[in-house]
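Please treat every number below as a calculation from the coordinates, not as lab data. Being a predicted model, the structure only gives us computed values, none of them experimental. Cβ atoms are built from the backbone, for glycine too; each structure is taken alone.
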Structure I
Amino acid sequence: MALSAFATEGAIGFGGTVLAASIGGAALASTIPLTTVLLPAFVPLNIAMSSYLLGRGAKVVAWRMLATEVAPAVGVGMAIGLALFHLPAKTLFALVFGVFVVGLALLQLARPADRPLARPLQLVLLAIGGVAHGLFGTGGPMIVYVVRRRLPDKRAFRSTLAVLWIVLNFALLANYASSGLYGRPVAEASGAIALAIFPGLAIGERVHHKLDAAKFERVVWVVLLLAGTILAVRSGLSL
């Protein structure tokens, strides 16, 4: 689980958290709780990985786009999501969100579009992604959809997302810490997961450099489709 999550994130810049939550949540559901142990254990490691990816591509980060277009909308959405973290109906929201992501990914795979979205639609989707990230830690698919339409270069795309994940995951880290989740079980899980971070990064870097622009584009949408499907199915089964 951890190896595939780190390798995917290292290769295309996202997907680690949602894969960890889905594969790990399904495989370890009887022994390790997802929301109180697995995700809190994974988030600090994801910050470390994103920091490495940022160090590799800091020169190509779209800083202006992040500051003026992405961060404000995602930040507002994230604040709302964190405020609603204990909302009983958040599983239903996750189901709707997952189905929506599946639709967007299928649309891109069937009819690729290389132009940025209209500004109002972009802001709405980014805000929804922020809400989802605050609620259940896997709102990245919506953010990825918008950013990929803005950044066709694979290095700029991966590095720019790394900055965003660092900021968002620090917010999640603070939220988990304030909820008293960082005890011995989380520390033990985090230590075990950390064993996969270096081999995962090595695999991810190899894959990243081997993918040409067309293949990289298709892999992004396929992973987005997988993430949305997993989120929708998992949420549907929980209802």
Structure II
Amino acid sequence: MIKRIENTVYPLVGIAVIMIAWQAYTYYFGLNRIVLPSPTDIFWASIANWETLLRESWPTFLESILGFGLAVLVGIPFAVCVANSRVLNLTLYPILIATQSVPKVAVAPIILVWFGLGMQSKLVIAFLVAFFPIVVDTAAGMRATPSGLLELARALRASPLQVFTKVQFPAALPFIFAGSKVAVTLAVIGAVIGEFIGSTQGLGNTLLTANSQLDSPLAWAALVWLSALGIFLFGLVVLAERIVMPWSGAGHH
């Protein structure tokens, strides 16, 4: 109970200290709102434009969650195949690393040409960004299965499917959720990249519009809402981890 209180209080204290220092800095040096708005400027901009920010959060949320979900659906089976097949590992892993090293900002215009300015293109970019950490962590989890458990399963004449479902996959779950926590926040980044390149909606588009109008408080408010969206999605993954892995305390730290 005390640890939970500490986990809540300490981050709030840290945020409060940063906000107070930020407010004091902007006030003391008299910074222009266009250069750096104060936390109170951002707060009031968020209140004044909450309907717009809430409306534009929905497309970004959908693009992020659908891109992440697609990355999970495709990434986990892909990682299982790569981890259990030496041929596939040698064939596909270098290609995966090569494609991941290409900046998604550079690929985004091509994807927009292929899929248009609608949600599909943002979903694809979010998927591409979230795919890699899920594959890498899942494959690592599959390979990290204790050899003693595998030998025991084989000694009990378990079929390959039983070995996978009863031993390998449960052992890989902590790795899968670790990769998912990284991937879900990256999916938000991927969605915003797509909105930056070409979009008429979403928080990324709101941020660009506010910048073009020199409305820095609104631009920063959009950033705050994006951060809140990422934290919310991260929390959903943590909640799923606690439901799927109630025996593990990983989600409680």
Structure III
Amino acid sequence: MTDDDPLDLLPYYEPLRVSDVCDALDGIGYFNVGLMDREVRPLWPGMSFWGVAFTVRCVPANRPMWKLNSTEEIVRAHGIWFDEVGVVRYQDQIRKGHVIVNATGGGQEVGQWGSANSLSVIAAGAVGIITDGYCRDTDELILQQTPICSRERGRTIIPGRIEVVEVQTRVSCGGVQVAPGDIVGCDGDGIVVVPQSVAAEVATHSRAILIHDMKARLGLYGKLGMAFDATVDVAKMEAYFAELDSSQT
């Protein structure tokens, strides 16, 4: 296992829990590193993903949207705004396995991520979206099971409120530094960011933590007469990692 291309590490992270990775980070002395603000959370229960950070930095627009003169213009408000003030396009840079990490610069309420544009980055290959700002169309996002984490739910649209200024640069999102190539994970416990420089090492420790916990829980399941489930299938998990290791040789 190497960290030459962080996307190659994702198979080692996919079975892991956020808690396993946090324990591993503690174990190498990275106490509280990468723990994103608890207010930035999955929009719907049961969401989990691991991916490689693709960062998007935004700032407040500092320019209001002007009055539009017809229903047609109002429907096309985003296009009119982008034609006037410009837009940073990045969908062609997204690779399969990326997580969009969106730092919003503390702007006002704006539903920057909605049910359509979030699906467009998923269609481009992203496995999730994390924003320290707002998402909207939340009923549809939940219905679609779109993997998005946000600080708040919003109602308003982008024009006059927020602008993308650059992508693939270091950002501060949810109180932590995120750099392109960092490994980012989400589940019901919250979000953790693993610096790329230690991602391979953390993956090795995390799998051992996971399997140790699975073995302990498997014994307790038996003692309590509980029906076994996938979370205590130790043999399957060990075989999964063994196959990954063999593919690297």
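Assorted remarks:
- Value 2.2, calculated as distance in nm of label points 7 Å out along Cα→Cβ at positions 129 and 169, assigned to which of I, II, III: III
- Label whose coordinates, when mean count of other Cβ atoms within 10 Å over residues 161-168 is calculated, return 15.1 (choices I, II, III): II
- Parent structure of the calculated result -27500, given that helix-only ellipticity at 222 nm (-39500 (n - 2.57) for each DSSP H run of 4 or more, over all residues; to 500) is the read-out and I, II, III the choices: II
- Test item: relative contact order in percent (Cα under 8 Å, 6 or more apart) calculated as 26, pick one of I, II, III: II
- Given 25, 21, 17 for semi-axes √(5λ) of the Cα gyration tensor in Å, calculated: source structure among I, II, III: I
- Entry that produces 21.6 once mean count of other Cβ atoms within 10 Å over residues 153-160 is calculated, selected from I, II, III: I
- Computed 4.4 for distance in nm of label points 7 Å out along Cα→Cβ at positions 121 and 185 - originating structure among I, II, III: I
- Structures I, II, III were shown, and P(r) over Cα pairs in 5 Å bins from 0, in percent, for residues 81-144 alone at 4, 15, 23, 27, 21, 8, 1 was computed from III.
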